[in-house]
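Engineer: Please find the structures below.
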Structure 1
């Protein structure tokens, strides 16, 4: 059978074009695979100005842990827990670090379906900080004294429960409402006998103002029966539903960042101080060590891993909140905390 020369040439040309198309497609596929994916932009909110309490997030950023999860994280600062919660509820921020007890009250008032997905502070830093020279060395000594309470203070919200647990009559302690700006100055000047606040803030601030360390009594509520957890990571519910792997990746990065801060607090304090306006490395290092010891690396965390909750304890903490706050509908632990974004236990153990 004869084959027309023109037909043969056309056939060869078609074969060559087909081969070229296959080669080009393969090359394009390889190039696409080699090209890095654009990181997902994430807005993360701190409820107050940066200090050592946010060291795990700083370390996750500077060590490339967020980038490794495909996330480009931008941090913004809110004017308090209410503002941070509102930003996440509206979608203006994807994540925020807030007080979990503030979250509990906010959900009840606003009906916002926000949940915490990671607990950083296994014990809340609520405390009464007093001057020993004013006759206060233990919690029982607070009776008959003047207690300064700053506007918006969270510690005072758990004071009724702590007082009851320790047999202290609330009426025996005179509360003085003061501005946050004058809390430490008033105690330093002896205008009040004690103040409520965070153990890692007020105590260190007073020492920075020249009050001798041996004259300070830091009465941590956790040592007197307070069951409350502390700061926690919350997430916008729409993001959690649409992109659960993003939430898991963010949490993984924060856990690794926490491990880095615990392993090398000196470096973490340096990174934090460098990002503060007039920050002191020595001051932030002392703050960070206090936080790690008192709030993060607790016995519960050592045995059960970081980030989660003990459900029975959490339920008891809600009962303690109810001594100061009237719930429209008392929540269960599952209404507040979602553990589905946490890695397995071996990924949460802190050495």
Structure 2
């Protein structure tokens, strides 16, 4: 029987065969939206079966989730979800080499050495990044979330009739896309994923297809909305609509948010510099994603100030599609569906 911790919180899954007719759903619930991606593994790769984005009912999020899953046969689907922001944390630690079981037993007793949470208030898990290594030390990725965050999410999904197979952290889900769909193109390639979200942004740096640095940056869409509202003298709903569209006022929106772009640039530069100093490796590729990645002016501002080319990430181009799904429509939504895709890929990994 699985332990309570394993049932509640797991970040890396083994090769567990799924039932023959099953598919996998990634459910990304943000402060403003609920996003769903359903995929199925085929002999030739992965097939995209469904995507959905719904505005989250703030007073009754359960209603939103039930509506999205109304036509889903919950008995033949693997579900994965994710958390982000305050109350979650990822650490990269060097430890004496041991087995995974020994690591988890050791970590369960010493987690408070690595996380600023009381031992009894968090769920943790860890993953050996170099399991085949021959040195006496090994690199470990350790993740934690406060119990109230995990319990609240599981309660919400259980109320919708969903049995959750995995609770993950956003940055790990995004890294999973690179691992599954791209793998390690070459050992020296260093790739960064920059996610710009509604309340939190994040940066994850991968080496050889595996994450080696993760950090949350507490700048997001709500900051942009507030700044646009103040600078242009308009109400918040209108400001939000402007930042979500490429309207005739795009230049005004960009100018209003320039100070926030600069703050985000500074935080990203600090992360790149820290990683370069610690690992003696330079980032060669940056993938831009997240709800706010398409905001007018943000990509151009980051590229100019960081002096590095950024790709608008569309990992869906590596999937087959079924039914009436059109790849050109998915391409327009790829930036906001990426976390849900990374989650869905766990269920068919």
Structure 3
């Protein structure tokens, strides 16, 4: 399976490796306040969580020292954010209170396995949902303003496993999550999976698969309205992989009409308005941005650092219709770019000392 993220669905392995740092997720409360999360690996192979804060001008590293990767981040306000992820020994949740990040307790998965937390959405100050998996079963946890608890979630019948990668909530009683159900039995060789929260229970929702590609997985999702969502991902395996865009309207998922682009993947999406969305990923070793307008989906030019060959975006956030930030990696370094309403430009970010 061609995966965009080392960290998604698993923690990066600890072994002697080339030092590197990578952004995996981003959340913004305004054009001058964002957090990007991910991980760094030192020369000895030790993996550590990574958080950087954007103040509208520059990125700065936030103190965090847990082993593992932070795969998702969401904010209900400038003083209320959560970052989630996993290490080799279990799930990770950190909380921002407006002054500092601190680790908080996470509940044990019902399967008694190691929980991997991948995506998070916070529709209110006292409500957040995080999705992931544990021992091949879907995993959903909810924040009620005081503690995190596990919420029952279904698994696709006949599948070898059900992995949830992304979640978006338009309100505390309306959330949608997406992911992947690997092949076995009656399921095609890797099918996209979608689930919906109606305020009382999570249920499976049918999702289409592009013809001629396998496996197919949805990595990111954004829901600008209660009845409208956009999900992005990848179908097939490298070098024959290609991006997937699906749209939810009135309770039904359908494949979006986007241009075929070989060796491409989309990992993150943001919708600053109901009619405008931005998706981020990679194509043939270069960054990839696509924007949806009332006229449809179209690619936008995004720069790559000079002399680099491994560039990719893994997440995007748009605090307004004219300001977006996309994050990912360029070679062994993290990468951040900013859209000012007219063009994308690289914004220098801090790389963790790895020696």
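Engineer: Here helix-only ellipticity at 222 nm (-39500 (n - 2.57) for each DSSP H run of 4 or more, over all residues; to 500) has been calculated and equals -11000, so which of 1, 2, 3 was it run on? Walk me through the numbers before you get to the answer.
Structural biologist: On the way: 1: -13000; 2: -11000; 3: 0.
The read-out comes from structure 2.
Engineer: Determine which structure produced the value 26 for relative contact order in percent (Cα under 8 Å, 6 or more apart), calculated from the coordinates; the candidates are 1, 2, 3.
Structural biologist: 1
Engineer: Here log10 I(q)/I(0) by the Debye sum over Cα atoms at q = 0.07, 0.10, 0.14 Å⁻¹ has been calculated and equals -0.24, -0.52, -1.11, so which of 1, 2, 3 was it run on?
Structural biologist: Matching structure: 3.
Every number in this text was worked out from the coordinates using simple rules, so none of it is lab data. Everything numeric here is computed off the predicted structure, so don't read it as measured data.
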